[in-house]
Structure I
Amino acid sequence: MVVEILIILLLQLLFYFSPVIVFEKHFFLWLVPPVIAGVVTSSAKRGLAASLIATICYILITGSIEGLKRLNSIIGGLVFGFIFGFPILLVMNIVPLLIAYGLKKIFIKIFSK
């Protein structure tokens, strides 16, 4: 589970600090870390737990940074992050992860025969 958390968290932090050149391409890059974690994970429960933990850690890190940059308050950034960012990022992490995990299981069943 630690591997999945690190994959999701570190790659999404990399995208957070990279400049946005074209929004459409940048948005789809955010779907890549959960897909990789979905392929790597051994069970759906571990994938969901890793996604939840990575999302919370991401909001804690980026909420603190944005709060200090814009509001001069870490607490304000965390509140905004958990209210607005957490539900969106959680869905963006869970859906691709479960799709990739399901496709992996289907391909294993098809090609193992």
Structure II
Amino acid sequence: MIDDYSFGRMVIDGKVFDSDLKIFPDGVRPNWRRKSGHVLQLEDISDVFAFRPKLFIIGKGYSGMMDVSEKVKTRLDEENIAYFATDTSTAVDAYNKNCDGKTVCVFHLTC
């Protein structure tokens, strides 16, 4: 469960994170870096595709500035992975309502 989110900071189960991260059912994967800072590309989420979540939530940043490449959208559609890409605050709410062991999230904490 995500306890709190503000620009550049997320609290998950009482632990503070100040870098972009991924949440899988087995835990948080901090210090997530993308190949191209503000564009989510296939290479950035190969572990997500390997896991094959029922739902993939993408937090695009405080103001929603991170773009999701068309290649990512196409592959998610091809693999029948439902996804939701929005600003990180809204993505946090979506995750907290759907953290059922079949959901994976990635969060850009700034911008």
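If we compute percent of Cα pairs over 13 Å apart, for residues 37-76 alone for structures I, II, which one ends up with the highest value?
Working: I: 57; II: 54.
Once percent of Cα pairs over 13 Å apart, for residues 37-76 alone is tallied for I, II, the winner is I.
Can you rank I, II by distance in nm of label points 7 Å out along Cα→Cβ at positions 13 and 85 and just name the one with the largest value?
On the way: I: 1.2; II: 2.9.
Evaluating distance in nm of label points 7 Å out along Cα→Cβ at positions 13 and 85 on every structure, the highest lands on II.
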Source structure (of I, II) for distance in nm of label points 7 Å out along Cα→Cβ at positions 21 and 45, computed value 4.4:
I
Calculated from one of I, II, helix-only ellipticity at 222 nm (-39500 (n - 2.57) for each DSSP H run of 4 or more, over all residues; to 500) reads -6500, and the structure in question is II
Source structure (of I, II) for relative contact order in percent (Cα under 8 Å, 6 or more apart), computed value 32
I
Tell me which structure, out of I, II, gives 5.8 once mean projected area of the Cα convex hull in nm² is calculated.
II
Answer label among I, II for the case where distance in nm of label points 7 Å out along Cα→Cβ at positions 29 and 93, calculated from the coordinates, equals 1.9:
I
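Bear in mind that the values in this text are calculations on the coordinates, not laboratory data. Here the structure is a predicted model, which means the values were calculated and not measured. Cβ atoms are built from the backbone, for glycine too; each structure is taken alone.
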